[in-house]
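A.B. asks: These are the structures in question, set out in turn.
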Structure P
Amino acid sequence: MLPAKEVNTRTGNLVIHSEDSIIGRSIENYGEYCWSEIELIKNHIGTNDFIIDVGAGVGTHSVALGPHCGKVLSIEADNKNHDLLVKNLAINMCKNITPNHMALGSEFKKVGTNFNYSKTTITDNGDVIMTALDNIQGFPAVNLIKVSANGMELPILMGAKNTMSYFKCQVVVDVSDKASKPFIIDYLRGLNYNVYEFKCPLFTTANHKRNSKNLFGDAAKDIIFATFTEPNSRLTQV
């Protein structure tokens, strides 16, 4: 069993992987992870909105966004991350957040995961169900989809084409590979989205614990924000 610990954060207590050098380290030292991305999403959702968090990990974003929307569907493929996600939803009494242990892509098949904390990737062999978001029926109106999937971003978006086009929902994509970024942008533009980019620093002096020690240097998440309307935040259009 992997070592884990419960720590206090800006949004309540979270159980983290003790040896996670990115998300766990950030939460333990700063009491948050990529808070400016969470703020970006909060600025574009309403209290009755339905959000899909693809690649929810241990629940950092889902738990933070739950109080600001109507419902969150948190999808996580890796069982180790999913176990902590379920624990964190229970600890924080997140009644409007539903965890789902599955993978999203552009096709239906069984897959596995190569666990590496926040850098966990999908593998070909395993017993986790992968399907396209478009294959899942019965959604209420989808207002925002957030994708954090370590190389699976484009297949996930391709498998969500009908959902995105029908609901005209906002899309937030954590770009894990610079080489894939232009393809993601072109795909979203092809669906008539206005596409913007946003850099989310892993360290900010305004962190929850007011810890002035910078553990991540200039590292920042590369984020794409796509919308059919004008964004509520100052973003750079691409």
Structure Q
Amino acid sequence: MPVDTQLTVKQAQQIANLQTQFNQGLDTHWPMAPKLTRDDFAAVIVELGERYEHLGYKWWKKQTVDRAQANMELIDVLHFAVSDVIEILVEDGSASPVETAALKLAEASIRASADEARDARWLLRHTALEGRPDLNRPLCFGNESLTQLFSMLYQAYGSAEAVYISYVGKNALNHVRQQRGYKEGSYIKMWREEEDNQVMMRLLLDSSDILKSDSPLDDAISLLLNYYDTHVA
């Protein structure tokens, strides 16, 4: 396993903080006393289903495999997995659920290995084994399922650095899309004959500033907006 294939504590903290920031944009009371009804695992199951779609699971018909988009579905799963971990910590009475979740992410990233990655069925099996019926949560992201998720992410992206960049980048790209007319239909998704997801990954991986930044989301948004306005719009 490459030496860099583990999140730094700072990167894990950024992921937990960014997920909290995003969730609180929908519900300011999350995670301590949420008002908005949410089901992270319904979302996880749907995202995994979309991953199968992109991988071409329909053996009975001709299909086009899109591995880049299939990999991005795992980043979406990571969003909901982080939320699930934080919510369980709150229900267990943790005084610092976001900080503790970050440590769990960092530890899982150390245990994980691309060589140990299996498919979505095994990921869901781990979440079932780690379920908490006492909390009315038959599926949960515990230590083993988080480790398996990171193993799948490493297999997909090659390193923890690329996983971190993808997580930050997907958040930033969503902001750029909204700021440049996604809802109105004026946003241009093909950036110089490449999909925006692919360009986003290349730009952010080429920028060492994002990895070192204390405000990676803001810096990533600025980088992507500048590229879009200069080379696309």
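Every read-out reported here was derived from the displayed coordinates using simple, explicitly stated rules and does not represent laboratory data. It should be emphasised that the depicted structure is a prediction, and the values quoted were computed from it without experimental measurement. Cβ atoms are built from the backbone, for glycine too; each structure is taken alone.
A.B. asks: Out of P, Q, which has the highest value for mean count of other Cβ atoms within 10 Å over residues 50-57?
C.D. replies: P
A.B. asks: If helix-only ellipticity at 222 nm (-39500 (n - 2.57) for each DSSP H run of 4 or more, over all residues; to 500) computes to -20500, which of P, Q did it come from?
C.D. replies: Values: P: -6500; Q: -20500.
Source structure: Q.
A.B. asks: Moving on to the next point. Name the one structure among P, Q that Cα extents along the principal axes in Å, for residues 74-209 alone of 50, 34, 30 was derived from.
C.D. replies: Of the options listed, only Q reproduces it.
A.B. asks: If you don't mind, another one. Hey, relative contact order in percent (Cα under 8 Å, 6 or more apart) derived from one of P, Q reads 21; which structure?
C.D. replies: That value comes from structure Q.
A.B. asks: I have 25, 21, 18 for semi-axes √(5λ) of the Cα gyration tensor in Å, calculated from one of the structures P, Q. Which structure is it?
C.D. replies: Details: P: 25, 21, 18; Q: 27, 22, 19.
The read-out comes from structure P.
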